[in-house]
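Input: structures, listed below.
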Structure P
Amino acid sequence: MDEKRQKLSKVLLETGAVKFGDFLLTSGKRSSYYVDIKNTATDPATLSLIADMFTGMLKGKKIAGVELGAVPLLVATALKAGIPYVIIRKERKHGTGKLTIGEFGEEDIDIIEDVVTTGNSILKAVNYLRENGARVSRAFCVVDREEGGKELLRENGVDLRSILTISELGSR
């Protein structure tokens, strides 16, 4: 594990981003641990470190992610990489009724996510972007819980790369 990944791993463990107990995940699964990147990413140094690492992975002309967990990661990464971003809402809101914030077209877009479990949230975002003309073949996350998300995305033409896996954090 390189120096930046070691540093992030240490920060996640020391700040309590990996919590133990009984948790209901977004996927509907129950788990004995929870990875809370949202709270940890409120620290500017940690957010900057994650954005640096994502910036080195990107190949697309834009980045996109699903609200809420991906939003600070998108903004920080977009600033560092100097590229635009698109936020994908979980449901249409009042006003314009749009499902996205930010414009995109027929271009390569990379997806960013905080934590991946089943991969369903990313897959929904990928499908929406593809249905609207974008080319999506890469996704990146801070932590892969190694519960099938990488495989589901691969089956759908998306290569998932994680900064860390839950095994590397010693929580599996």
Structure Q
Amino acid sequence: MEQQYTTIYSNIKNIYITIKDNKVVIKAPKGTSKKKIETLVKEKSEWIEITLKKSKERMEKYPLYTIEEFKEIVEKNANDLIDKTGLVPDKIRIKKIKYAWGSCSSKKNITINTELIKYSNEAIRYVILHELCHLKYMNHSKKFWDLVEKYMKDYKEVKKQFK
């Protein structure tokens, strides 16, 4: 299948392929030949197709809750997990993030992605736990995953909902 894409040239060193709003965007260093980009797109065509399919499926997924219900679910799970783990963030915010399901800053602020409104309570709980565990380990080391598993034995199964 011939792949449609947009190319953006900028002062970068490498070529990047991203899928944004179900469109393929190629970011390339200034001066990169069209042929080099076409070759890379052909080489990565299988990955591009799979990623586009996943992106489309995600966009078609419908919210399972109202925004009020979602906020309540986040608050209830966060309070419960804070009590269980003893890990206390400074703030928990709910907002749309483009790059992740949740984030934890070095200032101990946690952000939960509103896109989680399309996922189960268990998946929401996993993301909250994941971000709380970053308060102790700001990485994905074995100790980090051991801590996640301590409070959610089946987290690996729950994570599969995001694939």
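A few comments on the model shown:
- At a computed 9.9 (mean count of other Cβ atoms within 10 Å over residues 7-14), which of P, Q: Q
- Among P, Q, structure where helix-only ellipticity at 222 nm (-39500 (n - 2.57) for each DSSP H run of 4 or more, over all residues; to 500) as derived comes to -14000: Q
- Entry that produces 15.3, 47 once Rg and Dmax of the Cα atoms in Å is calculated, selected from P, Q: P
- Mean count of other Cβ atoms within 10 Å over residues 47-54 - structure with the largest value, from P, Q: P
- Once distance in nm of label points 7 Å out along Cα→Cβ at positions 87 and 119 is computed for every structure in P, Q, the highest value turns out to be that of P.
Bear in mind that the values in this text are calculations on the coordinates, not laboratory data. These figures come from a predicted structure and were not determined experimentally. Cβ atoms are built from the backbone, for glycine too; each structure is taken alone.
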